[in-house]
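Q: Below are structures written as structure tokens.
FYI, it's all coordinate maths here, none of it is from the lab. Keep in mind the model is a prediction, meaning the values are calculated, not measured. Cβ atoms are built from the backbone, for glycine too; each structure is taken alone.
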Structure P
Amino acid sequence: MRARGETGQRGEEAAAAYLGRRGYTVLARNFRVREGEIDLVAQRDGVLAFVEVKTRADSRFAEAREFVTPQKQRRLLLAATQYLAAHPCALQPRFDVAEVYWPAGAAEPSEIRYWENAFEA
């Protein structure tokens, strides 16, 4: 049995590697403020991506991105605002979602789906 949070952490590592292979530079991981947390902050081509990573064994019951609820989106927006206040930049902010499907017992994820501009702030 995996320790609590280990699955999510492994999913975030897989998503960060996925972004790196696609030319992104990961600037921050697990940026936490009182209002919320951003799993990954990455940049590429003039865009600053605030990435929510959702790791699931499969999509049998729902797509992982469906768990980024309006309440979660508000918390991400508040955290992103704090990140930008602490790290001013001229990059265009965007909210992305990485779906990592990692079956129980598997050494690697079976699939990673990446949704740019997953929701509007």
Structure Q
Amino acid sequence: MATTRNLVKTYLDPAELARLDTLTGQLRLSRSELLRRLIVGTRLPNARDFAASEAILDLLKINADQARLGNLFKLALDEPLSADLLVRFDQLIVEIEGTQNALKDLVRQIDHSIRHKAP
């Protein structure tokens, strides 16, 4: 299929090329897309937003692991156990829930900082 786009070649010295590659990595854009957006004046993505989004995903994965761990403890509680072990399990479940709540609060704070940042 034919395209109406034109190929543009340019020469860059090693420092300029390194800067271009650094920017493309931070913004997760191809070289072509970055240069095209700069030329037409399109808003570039914020590298900070990518980092915050990755942090949120990592925290959500930890939260899911904590939930699985809590479920495993609940399954263990269904088995006959000593009273001392039951008390320890109850304490661990409370700690897991506390950690999950702290993680959720952190995700909300990061999300709020992304959505309400100054332009």
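Q: If distance in nm of label points 7 Å out along Cα→Cβ at positions 41 and 73 comes out at 5.7 when worked out from the coordinates, which of P, Q was used?
A: Q
Q: Have a look at P, Q and say which one yields 17.1 for mean count of other Cβ atoms within 10 Å over residues 33-40, as calculated.
A: Source structure: P.
Q: Taking FRET efficiency 1/(1 + (r/R0)^6) of positions 81 and 105 (r between Cβ atoms, R0 = 41 Å, to 0.05) as the quantity of interest, name the structure among P, Q where it is greatest.
A: For this comparison of FRET efficiency 1/(1 + (r/R0)^6) of positions 81 and 105 (r between Cβ atoms, R0 = 41 Å, to 0.05), the top structure is Q.
Q: Once FRET efficiency 1/(1 + (r/R0)^6) of positions 25 and 57 (r between Cβ atoms, R0 = 30 Å, to 0.05) is calculated for all of P, Q, which comes out largest?
A: When FRET efficiency 1/(1 + (r/R0)^6) of positions 25 and 57 (r between Cβ atoms, R0 = 30 Å, to 0.05) is computed for each of P, Q, structure Q gives the biggest number.
Q: Identify the structure, out of P, Q, from whose coordinates mean projected area of the Cα convex hull in nm² was calculated to give 13.7.
A: The read-out comes from structure Q.
Q: As an exercise: helix-only ellipticity at 222 nm (-39500 (n - 2.57) for each DSSP H run of 4 or more, over all residues; to 500), calculated from one structure in P, Q, equals -9000. Which structure is it?
A: P
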